[in-house]
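Any read-out appearing in this document is the output of simple, stated calculations on the displayed coordinates, not a laboratory observation. Being a predicted model, the structure only gives us computed values, none of them experimental. Cβ atoms are built from the backbone, for glycine too; each structure is taken alone.
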Structure I
Amino acid sequence: MATNAKASDALQKIAVPWDAPDAPHPSFFSIRPQLLDAGNTEEPLAVADHLWVKIKVYAKGGENKLHAHPHQDHSFIVLDGRARFHGPRGEERELGRNDGILLPAGSYYWFETISEEPLVILRLGATTGDGHPDTRIMDDGEPKIRRGRDEIFISKDVAYREGAFYE
């Protein structure tokens, strides 16, 4: 049977014996963010070289400026609340509990919270292998890196809802 050289090379890079000191280990996490009355939060749940998982909570607002991530594919899944996603050509879709959106690298979008209850949203990102994975391009064409994949973010105006968590 002929072996694809590229596939064989890739396999050699990941074929680390399970008991080797540098063998990768699974990462476990729970989704239980505190709900908010004001502001927003973003917390990494798991981060690997090419994939990361974050939980985001918005009392109001969202990512309200049109932008794209040129070096990452990413997805949002609404766990609670409602959001409206917008594209640059008038695309618009409301997402509720268990609805999601996939944004291939370079897709321009913005979103807003449209529910009275807090928006709880799971965000998954995967690097495309080109450039810095946290780069975003704004609608004016300017690139910027807002924050890293493994950084916790808490807005200045955050107000936690006493004893209330997404479950």
Structure II
Amino acid sequence: MTEQRQLLIVEDDEAFARTLRRSFERRGYHVEVAHDPEALDALLENWRPGYAVVDLKLGNASGLACVQTLRAVDAAMRIVVLTGFASIATAVEAIKLGASYYLAKPSNSDDIEAAFERSEGDANVPLDGRQSSIKTVEWEHIHQTLVETGFNISETARRLGMHRRTLARKLEKRQLR
């Protein structure tokens, strides 16, 4: 029997973490989940994973600090940073701090596992990137503002310059992850 691959998921969204966990367990990984940097530190006291998936934003904490911690524990660990707030600056910092790969949400377990396997860059990657629709950009902006306000609907609506009921209708149409 082959040794089970050890995967750590650092994700503050419990539902998303649970979904990822189940998916990777079906693929033969032993999975542990940390929802914040303190839980990560506690897990690393007695356990050394070979793989890690780290969300960039962990409530008010930065996943970049977690990448740095993981890299210090094991320089060979394959670390994928996953984020709904992708930017060039955070991608560069994540890679500098030791992440193996940086993926923008929505990404699934196939994307993440493929990123674990990639050890070198791809010079043939398309330069135009993915196109974002205006609805996607709007949703990402709404979601980021929600996170910044601690999911306070009234404060989010005020910051976005829209009526609270309008925001509530938009949120009903598209569920938060």
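Observations on the structure shown:
- Highest-scoring entry among I, II, by distance in nm of label points 7 Å out along Cα→Cβ at positions 50 and 114, is I.
- If log10 I(q)/I(0) by the Debye sum over Cα atoms at q = 0.11, 0.13 Å⁻¹, for residues 26-89 alone is computed and equals -0.32, -0.45, the structure in I, II: I
- Answer label among I, II for the case where relative contact order in percent (Cα under 8 Å, 6 or more apart), calculated from the coordinates, equals 16: II
- helix-only ellipticity at 222 nm (-39500 (n - 2.57) for each DSSP H run of 4 or more, over all residues; to 500) derived as -2000 - corresponding label from I, II: I
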